[in-house]
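What follows is a set of structures to go through.
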Structure P
């Protein structure tokens, strides 16, 4: 297993991506701490992990509450330290309206929430990781696509990529890696589709990444197999974004 004897915190673990990553981390041997706002869903994910033989703990918290994030991280670090942080919290964006018709507050809502939440989480866990001389911080970001009517989401994702680059530069001497994952919008079923089908429009491959694909990339990025990977984007958009 790739993550044996590690401790991971997954923020936004009640969501589709966060829960998939949490399950994958536990499958690969990590003790997983599930953090989010929906207690019932977090508990359901944790119970599933435990049924499969994994170790999971639940904490209901708001990532915009710096004190709550710090208290939770302090408690996790006191147990076994923090090796991995994966932040999959949503940005509460407002979509479906062109920018020229979008109120400024609606445009800024995902930008403000994303940057605030990721700054609080990343700097909090980084202080614990730095004391041990190692750690991995991963987020969902990007913003290089060209898709209309996504409100402030593109700007939010691009801002997170910039935040990750700066964190990687500042935390690298402490042995901490920082990277971000880019998927083509919401992951799909992962099933192969025929040429021209809408689920694969704009892709080079005949299927969209599934949530399990996202989780598998997150496992690789958090593992020692990626120990020299930092300040970079993991592009698994099936060709929607060309590097």
Structure Q
């Protein structure tokens, strides 16, 4: 059983999906970022690591069309249930941790995508090496995640690690280590893009509600606790349509040599 399966089961999964159901439009910038960097094309074979409940999956599946194939990977059956319920013929569900990915022997991926999930992977070197075996020359690797030494990693280390019901025992990549991993596992030297994403809400208090649900707060940590720490560590701004939470992510892009 992988770490992510332990974290995203039962209560944590229920809370995560409730957050997205209550605030379905807060991640619109993330979808734009996915289209910008992954750029899924008709007929492509794409692997999504940490698909969760399918926030990106259905958009990717629509972009690649009936001639393409999206392999969604996640170890948690609770998280994957919405994909099982609504899966289209061009979505193949792989209910396994990233360390145990196995696809049909003749699979040749065009692209690999992961957003906000790679820091859960314990054996990053082994996973990148295995992904290389499933890839052809030029396969795109696009990992959008939290990197060490950033404001977002501080938020997770200071707040999420103590407030989340399951804890948050993960390892964030540094850019230097990511370069080394790519070099020793057969990927090109990666490019890094710092993306100043914002999550949008109608009311300021909604930010605290969303974060406490997303990260499944313990009973002793309130919505207000999440709001105050997010404002202190990440920043919250008034916008013409409501409020925006800064959520700065790093996008790593490499290709198979």
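Taking relative contact order in percent (Cα under 8 Å, 6 or more apart) as the quantity of interest, name the structure among P, Q where it is greatest.
Q
Given a computed value of 0.15 for FRET efficiency 1/(1 + (r/R0)^6) of positions 37 and 173 (r between Cβ atoms, R0 = 25 Å, to 0.05), which structure among P, Q does it belong to?
Checking each candidate, the match is P.
If you work out Rg/Rh (Cα atoms, Kirkwood Rh), for residues 53-132 alone for P, Q, which one comes out largest?
P
Out of P, Q, which one gives 2.6 for distance in nm of label points 7 Å out along Cα→Cβ at positions 109 and 181 as computed from the coordinates?
P
Identify the structure, out of P, Q, from whose coordinates helix-only ellipticity at 222 nm (-39500 (n - 2.57) for each DSSP H run of 4 or more, over all residues; to 500) was calculated to give -10500.
Answer for the origin of the read-out: Q.
We did not get these values from a lab; they are worked out from the coordinates using the rules stated. As the structure is a prediction and not an experimental result, all values here were calculated from the model. Cβ atoms are built from the backbone, for glycine too; each structure is taken alone.
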